[in-house]
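Peer 1: Got some structures for you, see below.
Since every read-out is calculated from the coordinates, none of them should be taken as a lab result. All values derive from a computational prediction rather than experimental measurement. Cβ atoms are built from the backbone, for glycine too; each structure is taken alone.
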Structure P
Amino acid sequence: MIVRRCSGGVVFYANKVLIVENDKGEWTLPKGKIVGDGLPHESAVERVKLETGVDAKILDIAGDTIYEFFSRSRNQRVCNAIMWYVMESKNSQVDLSKEFLQGNFYKIPEALEKLSHSKEKSLVDVSYKKYKEFKKTDERKLDEKKSV
């Protein structure tokens, strides 16, 4: 079995999350293989940019997932171990790479409906809570600066 280290982003913009439809018709989150000795957090930012054209910054760790599948091209099982990050984009401009059929920022309930894998639905749910908490903390800091 091939084991691949991967990373990806649960990217939010204005209470919407970025999801993409791959060439198999599955709705998923942007992710990809970590190249060489790359670091997971750097790779996550790069993969999101490469696959969707979205510039996003990391706010927190979302968690990790592991799944296996059979690769017909390699004729063997592959295990993807993915490190996920809660990320935020400053705009909603999406420029998908050719490997995706479609994708965009969707309201959370709609994204949860579309996502094909339960692990990614759970990731979005947990990450959205972290994102909202981060935004509240950010707003409190802004208010504190204004009152000084």
Structure Q
Amino acid sequence: MTESGFMQQRISLITLAVNDLEASAAFYEALGWGRVDSPDGVIAFDLIGQTLGLYPRDKLAEDMGLSPDDIGGFSGVTFAHNVRAASDVAPILARAEAAGGRIIKPAADIFWGGHIGYFADPDGHVWEVAHNPFSPLSEEGAFRWNGYGNTDQGS
């Protein structure tokens, strides 16, 4: 239990503003994700411990009392999908590109010892695909900054 007025350290739902709801859903489905039942006008994908929601850009802007033009473009936020092995990064980038995404940075080693690449989905939301050898994933794929101990992570 947390003290009143304090947020627990978690994200429950990530909502992406999209221009074409079905086209965006098709992109994530082409990556291998499965939809869950949700009300009309919202598409949801349950993740490990969170949910990713897709919502029409104009409706999300309306919910916030903004113009749709006020929420466009790269906002400086990226989403990361960590993988078990460096060799898993490039195939995910290729799948994203085949599904209609745009590769921003191809898979490559990075100065801190990991292996990463970036893609943008059809609405410009930026995703990092990363192998971080210092943060092994849990058996079910959950990420924690300092990892889940000595599990078999591949290479």
Structure R
Amino acid sequence: MISARRNKEINMGTWDIGPFENDMAADFADALDEVAEDEREALVRATLVRTVQAQEYLESPEGAEAVAAAALIAAQCPGGEPIRTIYGPDEAVPTFAADLQSLAVEALDRVVADASELAELWDETVDGPKWRQSVRRIRAVLAPEAVPQETPLFEL
């Protein structure tokens, strides 16, 4: 008998919380491998733009692809984790334009917001908090918060 949690994972096509640990992201990686090298950045950009511009409900496949695209960009940032899974792209990705970092942040914010099927599906599992934490880690690499400067209470 399949547990309710495992059944939910099967329905999501997901086997772990990583950005490429689901069918949609693995298919996105395959799509990146299949396009010409000079078209890969455009595919990543289009994926993020589609997510940010989603007016109503963001479907799970688009959300999963956006998380994977953001992870690829974050991997090139200081503190970013390299993509080491066999489900990620096999072919090299270009050095992404700097403006993709802020677009990836917007896309991640949309993925975890209300009216996002991917977030809803994860929230119904026991691993939902771990998935949200993994998305927050990617976001933190893309948009590191400025370290607040200590202000003296009074000057001498």
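Peer 1: Given -11500 as the derived value for helix-only ellipticity at 222 nm (-39500 (n - 2.57) for each DSSP H run of 4 or more, over all residues; to 500), which of the supplied structures P, Q, R does it correspond to?
Peer 2: Derived from P, not from the others.
Peer 1: Now for a separate question. Mean projected area of the Cα convex hull in nm² was computed and gave 12.1; which structure, P, Q, R, did it come from?
Peer 2: So the calculation was done on R.
Peer 1: Shifting gears a bit: Of structures P, Q, R, which gives 3.7 when distance in nm of label points 7 Å out along Cα→Cβ at positions 68 and 140 is computed from the coordinates?
Peer 2: Q
Peer 1: Oh, and also: Taking relative contact order in percent (Cα under 8 Å, 6 or more apart) for each of P, Q, R, which is largest?
Peer 2: P
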